[in-house]
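Participant: Following are the structures in question.
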Structure I
Amino acid sequence: MKSSQQILRLPVLSIEEGKQIGEVRHLVLNPQQGKIDFILVEDKTWYFGLKAMAFNAIQGIGEFALTVAGRSSLSVLSECAGLIDLLENNICLSGIKVLSKKGRLVGSISEYFINDNTGDIIGCQLIPVNSEKPAGMIPKKLILTYGCDFLVVEEGVEEKLVAELQEENIADNWENSTKTKDTAAVPAIGKQPAEALKHFEEQQRQYLLGRKVTMRIVADNGEVVAEDGETITDEIIERAKAADRYIQLTMNIRE
């Protein structure tokens, strides 16, 4: 199980090439099925627009990266059947208002959680009306409609919130989802995503060390992560990771 924030901005790693091919920018919800069908990715040719990939093309979602078989997993948006219709729905769960079946405003959603094997929405974190703190989780079974303006839930949902979400039938769902994945082109390393990620991270670190930064990188709090022309060190890499500027660092370097 992963929260949306654990997936957004993750580097996308090609197992075939052992390199980063993009960054996760958006999760595309299928409101009829209550699951994530596609992920939008920004690559180095961002000026041509975002790329898309089907959720079932994902090999794994780790703490450091999201892995796919290869660059062929990415497509232009118009080539993905059904994607444009889903994007036109413009459904964003984070921040959406929650309405009860009888039309009562319950609160808003601060975060949502998915089964990282299947893409199914497991539940949403509720912030009640007139409160700034989460009250608990709305399980998927209590959600009636995923709308562009409101998330419609069962009446009395406040009394049915849970502290922790449960992934029901995860084994069966995972077995079924893997049957739809094209794994023919995945090398043996694809069976060991954790080792692949660790190896990739170390390779990328060694590649960065000693190179020059081509722009001034600043954290959200105004702290300077790296100056233009500064030589990259282990300290700068760790500082960039802590400030959520690691991707920006990797894409703005020279020898």
Structure II
Amino acid sequence: MEKVRIKYYECNMTKLQHLLAYLIFMAVISVILFIYYHNLLVSVAGGAVIAVFQEKFYAKSVVKKRQNRLRVQFKDFLEIITISISGGSGRSMENAIKDSLRELKMMFNEKADIVREIAMIVSDYEQAGIPMKDGFKELGERSEVDDIKSFATIYETIDRKSSDFSYIIRQTHDIIRDKLEITQEVETVISSAKSEAYTMLVMPVIIVLAMSAMGSGFLDALFTTMPGRAAATVGVAALGISYVLATKAVDIEV
């Protein structure tokens, strides 16, 4: 397996992925602006500018999603080694970590982030003699995941210094598991509110589109006069602010 030491706090999207995301956002935003302005040049120009910021926001969300996925996978890894060293057989931490690879591959796949990372830690330990505690410390720095950093600190503290390390690891696992469960419960509670917020954001666009399609000339002033364009701009600004607020509302840190 190729050793690629990923910095999870950086966006690993390719240039093509960035470009595709930008073009998609530009197209969607341009359509929304055209519904409000009925001016192709203004809509495309506005979409091109706004899409720059939206693509950056999307790239940050991709980073956070990958970090969250690694956090969940790391919790499963801790559960595996906790069970392994809690059997009272005097099993070492190193052996428990090495053996966890087999179960991790069954739970996920060889390309999963946690599988690659644990495989690298084991490989560095066996081939280069690098202590596993150093491997987890480095992973914590590269991932910027607090749970991994906490585990690395605890592992370094108790390594070959505590006879009751199995109890400490079990307590660490329980804390991380409880923290993750709380986060997931909160996300579940607000998921319906999130859907409602996004639905409310779409409704003004649908209403303006429907009224324009009726062809009664009711909204002609909105598209042809200065006061109308000012009102359209206020509507677009309100829509943008509402989107930002709705997005921030679901950005949870526990």
Structure III
Amino acid sequence: MSKLNTLTELRRALPLAAAALLLVAIALPMWRITLEAPQYPDGLFVELYAYPRLEGDVAETQALNQYVGFYYPDPVYLDPNYDVNPNAISVPEWSVGPIAFVAVAAAGVFVALAPTVRKLKLGLTCQLAGTFAVFVTMFAAIQYRLYQTGHSLDPDAPMRGIDGFTPPLLGSYEIANISGVAWFGPGGYLTIVALALLVVAFLSRDSDATLGDVPALVRDRTDRLIGRIRPERDSSDGSDPKPTTMSTDATAADREVSRDD
């Protein structure tokens, strides 16, 4: 099989597809926060990228956050597209966020081009473990920075006496009369799809099935699932099982006896 043909194998093609998605994800918002406050009855939103960039109602959300002494972080190494408050915490790792995505994408290409099946299997295993380690670490680091930000409120803010809080990376929260919801942006969803493709590639590491085999594989899995569900339904509704081969043979034997009589 030629090298080009081997790249159509699921275990090689899926890491390549995941790499492409991760690179595209860098150019899209990773995270979206929506805010509601009495001053803004229609709500506000802001989107964050893997690098120091915000989009949406940035000026309005900054003004709202400063009301309680909560500031967007200082990425240190790169100039963001928003004004950094002197009291903001430093988050230098935000400046190198895209490097993690590029590294994981490059690993996917490297694994897909593995010269032997043994090295391919090893590469798929290492990449899956490494990728999850990278993104779990990023997730934990971001959540920690959110904790720091929420517990470093400016004591000279217009609204004082606000207790420290921890905004969730994903989920809802309330601070004073401001409520917010944080969730994935388009880039975040692409990252999830990329991780799912890497999982499927790992599960397919012992198979040389190609992209052209996907429809047949899906049909086979669907038929198996339906085959498992039907017997369970039959047993649950008390319906009689289908006659077995033994009962059919017995009926045939009875007919022969009747003929002899």
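All of the numbers you see were taken from the coordinates with simple rules; none came from a lab. The structure presented is a predicted model; accordingly, all values stated were derived computationally and were not measured.
Participant: When relative contact order in percent (Cα under 8 Å, 6 or more apart) is compared over structures I, II, III, which one is greatest?
Facilitator: On the way: I: 15; II: 20; III: 28.
With respect to relative contact order in percent (Cα under 8 Å, 6 or more apart), the highest-scoring structure among I, II, III is III.
Participant: Still on this structure, I have one more. Thinking of I, II, III, which structure, once helix-only ellipticity at 222 nm (-39500 (n - 2.57) for each DSSP H run of 4 or more, over all residues; to 500) is computed, gives back -28000?
Facilitator: On the way: I: -5500; II: -28000; III: -18000.
The structure behind it is II.
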